[in-house]
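Please go over the structures that come below.
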Structure 1
Amino acid sequence: MTLHPIRIRYFLLALLVSAQAGCLLFGVAWVTGWLWESYDHIVHDYVSAAGQLQAHELALEVRELHVTTAEPGTEDWQKLQILCENANISHDGILCFMRRDNGAMLCHPDLKNDPGLLRLFPGKCLLMNDGTNGPIIHLAHEAEFQRVPIVNGKVDLEGKIYTFTGLSLPSINAILGVYHSDIAIASFVAATVRPVMQIGYILAAFVVGATAMIAAFLLKRYEAGLDAVNKRIETQVAERTQSLICTRNALTFGLARLAEFRNYDTNKHLERIRSYVLILASEMSRTNHRITPSFVADVATASLLHDIGKVGIPDAILLKPDRITPSEREAIEMHAALGKECLASIRKQFANDDFLKVAEQIAATHHEHWDGSGYPQGLQGKAIPLEGRIVAVADVYDALKTDQPYKEALTHESAREWIVTSYAQQFDPAVVEAFVAREEDFRRISLGKRDTQPWKKAKTDTLTCTFDSAALAGTR
C-alpha cells in the first residue's frame, strides 16, 4: 500500500520531531545523571569535611566541659548526653559516643526515649572507607596509632546508611561519632538537581515544540505553494485532456460518417445511436454498479464506430436496393470482423487505451445474439461483451425506425413490440428491461432526429419496401 505524498511528508516530520525529542531527552537525562552523580560526590566530600570539622569542635567542647569519664550515670556522662541532644548536625545527623574498648553505645540523642539504645554496639559496625573496611573501634585504634585520629566512611546503623566521621578520645575511653544520613544527603542532592533537570526537560520540550511548529509552518507554506502549482497543472491537464477527448470524439465521429455516408445515411443516425446507447447504459448503471460513468461515456462515443467495417464492403452489395442473396449476406456480415480488425490495428499503437478496446468490442460483437445465433463468432449470453449487447438493441431499434431503400420505417410501438418479442433470443434481457424503462426517451429521440432521405422520392416508385426479419435485425 502506498502513502499519499502529503502523508509521507507529515510522517517524516513526525519522525524528525520524534528523533529530535529522543536525542534531546537522552541528552538531558545523561547530563542530569552526570550532574547528579558529580554533585552527589561533591556533597558527600563536603559532608565528610564538615563532619571532621564538627568532630574537632565537639572534641574541644568536651575538653572545655572537663569531662574525665563517659561511664553511664555519672555527672560527666550527663554532660555528654546533653551535648548529644543539643548538637546540631546537618542532614538529619546525630552525635553519639561509644566505648573505645568494646564499641558499646554510651550517649545517643534519643536515649531518653529509648534506653535500650545502650544495648547497641555501634563501634563494632563495619566502616567502609576507600575500599578498606572494618569495625569502627579497630579503625579508630589504628588511626590513633598512626596519629590520624579522624576516621571516615559509611556505616549501617539501625538499618540506615550514614556517612560517619569518628574521633578517638582516649582520655575518656570513648569514640566521638558524627553521623550524617545518606537519605537526607540524597534528598538534598535531589532537591538541588531536580529543578535543573526539570528546566532541562522544559527547554528540550520547548526546542522540540518550536522546531515542530516551525517545521509544520514551513511545510504548510510549502504545501500551499505546491497545491497552487498542482491546481494549475491539474487545470492544464484537465483542459488538455478535454481537448484530446474532443479531438478523439470528432475524429471518431468523422471516421464513422465515412462509413455511414456510403449507406444512404447522415450523421443523425450516429447521433441517435449515441443517444440510445447513452440512455441504455445510464439506466443499467442504476442496478449494475460495475457500469461506471467513464464506461457509459466510452460506450456512447465508441458506438459511433459500430459499423466502421462497412468501409470494406463493396458498394454493389452495401447499396443494393433489392433483396440480397445469401452470398451477399455473408459478405455484409464480414463488416463486423473487418471493423474489429481495423480497430485492433489502431489499438496496437495504444495498448492501454480503454476507449479503443470498447470500440473494438462493439464493432466485433454488436451483431451477436443472446441465444448464440448471431455473427461473426456465434457468442452466447454473457460471453458477449456488455457494450456489444447494449449497442445491439440501440442499432436494431434505429434500423427499425429508419427508412431504408429496402424497407419502410416502423412506428415506435411496432419497433418496441419487435424488440420485446426477441427478448431472451436476440437481446440481453437486462438491456431490454432498460429499453422498456426508457422507451419514451427512445420515442422522443426517434421523432426529433428522423432522417430525410434524398433518394426516397427519386426511387419510391421502383423500390419494394417489404422487409424480412433479417432487415429488421439491422444486418445491413
Structure 2
Amino acid sequence: MADYKDILFQLSASFINLSLDQFNPAIAAALGTMGQFVDADRAYVFWHDLEAGTTSNTHEWCGPGISPQIDCLQSVPLDSVPDWVQPHSQGQVINVPDVGAMPESPLRDLLASQEIRSLISLPMIGKNGYQGFVGFDSVRQHRFYSEEEVRLLGLFANLLVSVEERRQAEQAIADSEERLRLALEAANQGMFDLDLMSDKVIVSPEYARMLGHEPDSFQETRSAWLSRVHPDDQVMVLGVLEDYLHGRTTGIRVEYRQRTITGEWKWVLCLARIKQWSADGRPVRLLGTQTDITELREASEQIHRLAFFDSVTELPNRSLMLDRLQRNLARIGRLRQRAGLMVLGLDHFKDFNATQGHAAGDRLLCDLAQRLLGCVGPTDTVARLGGDEFVILIDVLGAEADSFSGMEAVALRILEALREPFALQGPSADEPRHRVHHVDASLGVVVYQDQALSAEELLKNAETAMYAAKAAGGNVLR
C-alpha cells in the first residue's frame, strides 16, 4: 500500500499552482496515472448538474484498444440510473467484481454493452453534498478491489472533489473579474490601488487605456499622477485628498481634468476610500476608481449653455441674468451697497431685419454684444433678453449721489459706442464687409440699494423705463 500513498502524494502535488486552463488536462492525466496504477482499462469522472437533473462524463482515460464512451454519456438523466445515484448519495461505494452476476436491469445491460466485466465507482462528496463519481472499468479481465484499495481510491475521489471545488472557486473569481472588467470598460472606468507608504500605484488595464497608454508598459506613481492633473485643478484635488486623509470627510469624490498621452485633457471622476490602516492608525492603502466623464461633462456644459446662454450672441440669457440679479440683491442688502440695472432696446430693429435679413440682424446683435461688453467692468453682466433687448447689470455703484451719475456715465458710454457705424457682412461669407449701418437705442435705468423689490420687479421697472424712452422718440435715456 506504500505505492498507493506515493502515487496519491504525487497526484496531489501535480495539482498545486495550476492556472484555470491547466485543471482539465491535469485531471485527465491523473485519471490515466491512477487507471494504469490499478490496472484498469478505463477511468472516468462524472459530474452532476443537480438543477438540470443530469450527469455527464467530463473526463475519461482509456487503455490501449479500449473504446471511449465519453461522447455517448452526456446529460444522462439521473433518474434513469437510480441504482447508481441512491447508494452514492449515501456515501456508498459501488464495487462490482462481476457485472454478469448482477441482477437483470437496464444498468446491467448498459454495462454489458460496453463489455465491462468489473468496475468500481466511488462517490465524490464535497461541501455541497453529492456532486458526482469517479469510476474504473475492467474490460479485459475481472478485477476485485480490496478494502484497503477501496479506501485509498476513496482518497483519490476526495482529491478530485477538492481540485474541482478549487477550480470552481477560481473560475467564479475569474468570471467575476471578467464581469468587473467588462463593466469597467463599458463605463470608461479604471481601478487603482495606491500604497501611501511608498507612493507606488497598481492600476487596472482600463486605467492605463483611459489615458492612452498600453497597460503592459504603463507604470503609475503618485507624483506621475499629480503631474498629469490640470494645473488649475491641482490645489482643489490635493485639498480633497488631504481632507479625507485627516478625517475631515468620509470619502473621496472629486472631478478634475487629467492629461492623456496625446496631451489632450479628459475629465475624470475619482471615487476612493482607505482600505488598509497601519497598527498605529495611519492610512496605508487607498483603493478607488477613475471614470472618464468627458462626454458627460461636455453634454452637461452643452445643456447648461442651452439653458442659460443666448444661442446667437453667447451672452447670458434672461434666466441667468435673473439669477445673477437675485444674488446681487442679496449681497448689496447685506453690505449696504448700491447697484444698477439698465435695459437697452434697439430702435427700428424690426425694420432692419425686414430689409437686410435675419442673418444680417444676428450679425449686428453679435457685434452689439461685444461693444456692450467693452462698456462695462469685469464684474458686471451683459445679457440678452430676446429680440432686440439687452440688459446690463452694474454690480456695484458708489454713494447715493454718485450712483445715479455712475449709471448715467455707463449709459453715455454705450450711446457713444453705438454712434460708430456697424460694418455688415456682404451677400456671401467670402466677400469683405462693405455695408454699414447706424444703430440707435433707447435705455431704461433703475438704481437700487436693498431688497424691497424682487429681481423680476426690478427688471420690469427697467423695461418700463426703456419703453418710455422709445415712446419719447428713442436714442435717449430714461
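Here Rg/Rh (Cα atoms, Kirkwood Rh) was derived from just one of the structures 1, 2, and that gives 1.67; the source is 1.
To test your reading of the models, identify which of 1, 2 gives -14000 for helix-only ellipticity at 222 nm (-39500 (n - 2.57) for each DSSP H run of 4 or more, over all residues; to 500) when calculated. List each step's numbers first, then the result.
Numbers: 1: -20500; 2: -14000.
It must be structure 2, since only it matches.
Just checking, which of 1, 2 has the largest value of percent of Cα pairs over 18 Å apart, for residues 65-112 alone?
That would be structure 2.
Read the figures in this text as sums done on the coordinates, not as results from a lab. Everything numeric here is computed off the predicted structure, so don't read it as measured data.
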